[in-house]
Structure 1
Amino acid sequence: MVRIPHPFKPSKTIDEQLDIFKSRGLIVEDEAWAKGILKRVSYYRFTAYTLSLKTDDVFHDGVTFKQIYRLYDFDLKFRLLLMEIIEVIEISMRTHIALVLADKYDGMGYRDSRNFEDETKHAKFMEDLDQLLKQSKDVFVKHYFYKYDGDFPIWVVNEVMTFGVLSKLFKNMKQQDKNELGRKYYAGVHGDYLASWLHALSNLRNVCAHYGRTYNRNFPIPPKLFVRDHKVIQDNYKVYTIVFIVKYMFNDKTYWNSWIERLRTLIEEYTEVDSKLIGFPEGWYHLLKV
């Protein structure tokens, strides 16, 4: 097999990658260790954590390879914490959506476009859902295809939908149904806020599930905020804003407060982290604590 080099950016060996870092002023304390990191974390992924530490490709004075790796390591552990809390929210929302729709329209009512705001969006939802059902290898899905001729009640399809599809389903629910869900399960939060929050959480989940960077990242669609909360949010487009709205969706306050403690421990451990680059304001701990 003949390797064809890229005409603009030819591939570099690990040694060459490290030489590029050093030529730009990065301090490499332990070259053998640094090479080991670059063998398992791609140069392209690793350099994303250097963006705030250099100007015109020249590193600021005193920046070290270990410092960059610490930012990478923080982000890895932060994503794991985020995925944990998103999972709890997602499962709760699946349950609540199923309860509201089944109570009002029966278990199969989700298939009727008249029970939703937009017929075209509902048709797209059904197309996506039917595709997921056909592709599923789950035993319970095969069981429903065989025994019930593919008639899946809402509490069954809930287990097949992706978070993104679930978010779109909720957004297209009738306004009174979204508001009812908010009244019953989320202390009266208006349905439009919940729809916005689900969308933002779905985007964040996709980033985390694909090992994407949350540190120093702007999220293109910020969640809708209450007027009072604009005073304490520094940057709507950072990850903190999404974490902040989760506190309104989390019903188990003991679990939430425990999670916040673990988050604080993580941030205190990684002193290299610039909290502004993840949108965390001063006093963030007290703002999140319930």
Structure 2
Amino acid sequence: MSKHHSHRHTIFPEQAKILRHQAHAGQQYTLQLHAPETAARAEPGSFVHIQVDPQRPLRRPISIMRSDPKAGTIELLYKVFGEGTRLLAQRREGEKLDLLGPIGVPFKAHMERPRPLLIGGGVGIPPMIFLADHLRAIKGAYQPMVIMGSEVPFPFQARPSQIMIPGIPADTIAAMPLLEDWGIASRLASKQGYPGVFDGYVTDLARRWLDALSETQRKEVEVFSCGPHPMLEAVAALAREYHLPCQVSMEEFMACGVGGCAGCVIEVQTEQGPAMKRVCVDGPVFDAQEVFG
């Protein structure tokens, strides 16, 4: 059975009930859905394909931020970009959303790299939170460092971190409360001058952290990233410079979401030469060097 066919069998249509729909600054929203089939199978990097409105057949792909298989719930974070997400923002608690999920090749952490560096930008933040939650569940195996960047207000109230991190400027103290509660080191970066937030790009902050590690510690780092294309390109270049393995989750506009339409094709480099891959089912997670060379 080919990868694609075996993969499609794990995608389930589901009528998901909206349990919570919260608005944040910068036209960002968090959605908590009761979607037990998706919750049972979701992995960091998975996304769902949502019918935003019954009158609109075209779906929107949205990354999963958290999954609770016991409660049968998933959480999503999205930003209003166009008509589809604008319609989604109008949906109310108690309503049902038609979704397909979970879709996509997930991130894969490796035990021999116990210091994962997670870099999320904008709507690329949710998969990093899901991955951090996943790594936290493997008790004591990993020491993740999470860096998040945004040029609109962060979709949470940042709080000063109690976790000291070598190499990070003393005035860069803003952290994500959820990660702080989990005991996971996190820092924020932006060019917008938010208090306690690093003034610069996520890659600048990542460089400070990497440079403060010993050579032995650096060999334990693996990079995971999701965010806008230019940011992923910069993260891939940084990983290459430090000789670190790097996985990126690509964000492409998708129509079908299950590999049928080839509307989300990107070129990747393989051992056999360049190949066209569909972001929805061959990804969205790829080896950074395959995508960015």
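No value in this document is a laboratory result; all are computed from the given coordinates. Quantities reported herein were computed from a predicted structural model and do not represent experimental measurements. Cβ atoms are built from the backbone, for glycine too; each structure is taken alone.
Quick one: FRET efficiency 1/(1 + (r/R0)^6) of positions 33 and 169 (r between Cβ atoms, R0 = 41 Å, to 0.05) came out at 0.60 when computed from one of 1, 2, so which one is it? Answer by label: 2.
Looking across 1, 2, the calculation of distance in nm of label points 7 Å out along Cα→Cβ at positions 145 and 281 that yields 3.9 traces back to 2. Here helix-only ellipticity at 222 nm (-39500 (n - 2.57) for each DSSP H run of 4 or more, over all residues; to 500) has been calculated and equals -6500, so which of 1, 2 was it run on? The correct label is 2. Starting from the value 6, 23, 26, 21, 15, 8, 1: which structure in 1, 2 was P(r) over Cα pairs in 10 Å bins from 0, in percent calculated from? Derived from 1, not from the others.
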